[in-house]
1. Suppose mean projected area of the Cα convex hull in nm² works out to 7.9; of 1, 2, which structure was it derived from?
2. Who wins on FRET efficiency 1/(1 + (r/R0)^6) of positions 59 and 123 (r between Cβ atoms, R0 = 25 Å, to 0.05) among 1, 2, i.e. which is largest?
3. With helix-only ellipticity at 222 nm (-39500 (n - 2.57) for each DSSP H run of 4 or more, over all residues; to 500) coming out at -7000, pick the structure among 1, 2 it was computed from.
Structure 1
Amino acid sequence: MITRIEVLGRAAAGDGALPLLTLDEFFADNEQQESIAPNQWGYGRPPLRTIHQRLSVLQEAADVAWIRVQLHEETLDSDFPDISAEAVAICTSAAADEIERRLDAELLQSSGIIEGLVYPSDWFAEIPAVPERHHLLSLVWD
């Protein structure tokens, strides 16, 4: 798992914009169950490893160009000691309802899929290119 110090360094290099993290950067060796969807942890949301596994399988699909974790803005707050995710960005040519079904948003205790990113795109850095006929979706939790 990437450290908060590494995220802050990348944010500084990106003029303060939060880097979009790869699945492995966020999920690998991440034991902080409340680092994503904290309000659902302990109330039915599966462990991080399950979320990581489902997203990793989706990332291999032919209609998915890339998947990145969107950090919460509180990650930049000096009083906040850890990284925290807001949502997961999915660059795909598939429809939102198809991605929601394939991920089983209900199992993930997700609020579902929305079009675009959760924050304006200039809040993020390291956004990979969006191929032709693809669009950005976000898997979100409330």
Structure 2
Amino acid sequence: MIGSILTGKKPLVSVTPDTSISAIAELLYTNRIGAVLVMEGERIVGLVSERDICAGLHTHGGAILQARAGEIMSSPVVTASPDVTVAQAMETMTDRRFRHLPVVVEGRILGLVSIGDLVKARIEEAESEAKAMKDYIAS
């Protein structure tokens, strides 16, 4: 379940729709993350990722740095509940072609998982299964 991946992750980084893209780029760099949630109070209104900023650079040039999150954010944001499996989350992200998935329960944001988080979880699961199989065969 993807809810278990949130344990031990960095705190969630979010911005408002009025946050400048240059400020978001700084947040992405300093926090070593690939996306920030755009929030109005407790409500997710969008997500700005590195891809959104790159697309903005392509279409608007350097002026994108003065733009605001609300102008380039991806919206609406697809979310998942914490009981979604890693495989289901990966399928959704692959089918919809995005790399960050907010985890929400009863309208409250719990965190954000990336495709990298999910791949790491799948590898750990496969390694655990392989070890269990080796232990079973050896006994």
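1. On the way: 1: 7.9; 2: 9.8.
Clearly, the read-out refers to 1.
2. Values: 1: 0.65; 2: 0.10.
Greatest value across 1, 2: structure 1.
3. Details: 1: -7000; 2: -13500.
The read-out was computed on structure 1.
None of the figures in this text is laboratory data; all of them are computed from the coordinates on show. Since this is a predicted model, take the numbers as computed values, not measurements. Cβ atoms are built from the backbone, for glycine too; each structure is taken alone.
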